[in-house]
1. Of the structures labelled 1, 2, one was used to calculate semi-axes √(5λ) of the Cα gyration tensor in Å, for residues 166-229 alone, giving 43, 14, 11. Name it.
2. Out of 1, 2, which one gives 21 for relative contact order in percent (Cα under 8 Å, 6 or more apart) as computed from the coordinates?
3. Which one of 1, 2 has FRET efficiency 1/(1 + (r/R0)^6) of positions 118 and 206 (r between Cβ atoms, R0 = 35 Å, to 0.05), as calculated from the coordinates, equal to 0.05?
4. For the read-out mean count of other Cβ atoms within 10 Å over residues 62-69, a value of 14.2 was computed from one structure; give its label from 1, 2.
5. A value of 21.0 was computed for mean count of other Cβ atoms within 10 Å over residues 142-149; which of 1, 2 is the source structure?
6. Here semi-axes √(5λ) of the Cα gyration tensor in Å has been calculated and equals 51, 20, 17, so which of 1, 2 was it run on?
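Only the coordinates and a few stated rules stand behind these numbers; no lab work does. Given the structure is predicted, the values throughout are model-derived calculations rather than measurements. Cβ atoms are built from the backbone, for glycine too; each structure is taken alone.
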Structure 1
Amino acid sequence: MVARDTQPYASPVGPPIAPGKALGEVSRADVLIVTDLALAPDFDGSAWAREAAFLREQFDAGAMICSVCTGSLLLAEAGLLDGIEATTHWGAIELLRSRYPKVLLRPERILCPAGPEHRIVTGGGPAAWEDLALYLIARFCGEKEARRICKVFLLGDRSSGQLPFAAMGRSRSHEDAVIGRCQEWLADNYARPSPVATMTASSGLPERSFKRRFKSATGYTPIDYVQALRVEEAKQLLETTHAPVEEIALLVGYEDPTFFRRLFKRRTGVTPARYRQKFQSVTRPPPPTPSAGTQPSDVTAGGVLTPSPPPR
């Protein structure tokens, strides 16, 4: 947390904010995020001249500058949005348009990467924090990690409940060697026809004994375990490919795509098409190709700029 100085001050809604560093203590940041600002009716961006100068210096030094909600006005005050696309909270659109006419406003956007190498990213309302966080994770840590974080923290559309975010639970630890061997075989062969029958036969156990021991060891019935593995693989394919649902159904072991769709919806709460739409959109807009010499591993530091209330 970076501000003019490290003196704690009250946020507009009450809780105190304690900056960790003053502007002069930050030599170089890789990523800076300007928070939403409490705008007075007589807003005057020049009150944040020091913060604006700091942003310009950091951008010129190679930093990526982001904002959420009304924080885009500080980027505009710094001249960083001149001639490029940007968004802001819908309630600040007219203010930004009238005071900073050089900004190419895109009020319909939730997130708007722009500028050289997309090193400037503006976000819409306060909830755009989620979109910005996932965008940055995808950009610097990869799309797979962004989807994982989305699921862990239930980010985005939750209208279908928690099931779309849930992953197959870890199989419990056990000492049943027979069932353990079956699990190892199934990890590579779940798409084969009748895998439960094959496991039962290879175990050398009576069918009832096999099912009882499998449930005791794993917490799943054999068929539930197979279905869970198949659905998890289908989810990965839906997240990372554009293969038709019928093809994915076949790849994970279901010749009947209608049955697969019903099973998938029962286990995830959404259709395969809706699941794909939800989790492929996590990493959009797509990050730009880094310039030579700049790799995700180079990102070592960042900051959140919280401008102090303008002096009266």
Structure 2
Amino acid sequence: MTADLMSRARAGDGEAFRELTGPHARDLQVHCYRMLGSLQDAEDALQDTLLAAWQGLGQFEGRASLRTWLYRIATHRCLNARRAAGRRPASPWNVPGIEPPAPTRLGEVPWLEPFPDALLAQAAAAPPGSEARYEQAQSIGLAFVTALQLLPPRQLAVLILRDVLGFHAKEVADMLDSTVESANSALKRARASLKGRSAAADRPPPPARHSGAEEAIVARFVDAYQAADLDALVTLLTDDVFMSMPPIPLEYEGREAVARFLAILFGAGRRFELVPTRANGHPAFGAYLTGVDGSRRPSGLITITLAGDRVCALSRFESNVFPWFGLPDR
């Protein structure tokens, strides 16, 4: 059946090509997202990949699987995108009437965007190879994706292909037109860099997704946030809680720093309503600011990362991501 589809696709049958590549499309999109950290950029890279595959199908000799061939194309498209003229720049603080406290530091990845869990559910059609080190939940988390963006492009590609997708060293070397020795050296450096940035090993694991324990923590967070109950909210945070808000580069680390920011956010009677969703495997919420007339307008998408029964990270994204999550504009 696959041979027949391949023959028809090579003859110019677009529907046969879509049948061949369709089962891989969502996984390729997730791969591009890991490499680029942006859903918009990942979608562009995916479309470039499929176009290149369509145009180059005649040169596909079948020495590797179709899946491997597609990942090779997608990886090179993402590497080209990373080498292209600058990523989207950081944005200035844009909340009128509020002056944020001094940040702990400025973020290095202002182009980071969230990835809807609804799209993740359509991926992972093929299990990762035997070389994989990370579970899907780990490999799509915001902290992990952020750390990936700080790796040099080639190290990034090798680490994802080996440790996330589980391709063998020879396969990765072939994909990158490299030697096994060079690929292994890049992988060793990437692993060392990633280990140096990870704090997850020192934290308790999060509760299982959709479990009663997760739902209980999320309910407490929502109640405290919607009531602007700063004391209740702060008790849910770990001592080393971290807060970011791409594309605004302000970052806050530690319970006191995050508490200062939240106190200003809730000042002047500002109140929010949270609509639940999920992003990057984390609980997430569309936040709507309540107006004096009772209207509720989009404020931003908030994600929370859990460690045991506490919140160890918060991220806030612009409300222009709402359509990706099916969140209403009012």
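1. Going label by label, the one that fits is 2.
2. Working: 1: 21; 2: 17.
The read-out comes from structure 1.
3. Structure 1 accounts for this read-out.
4. 2
5. Clearly, the read-out refers to 2.
6. This figure was derived from 1.
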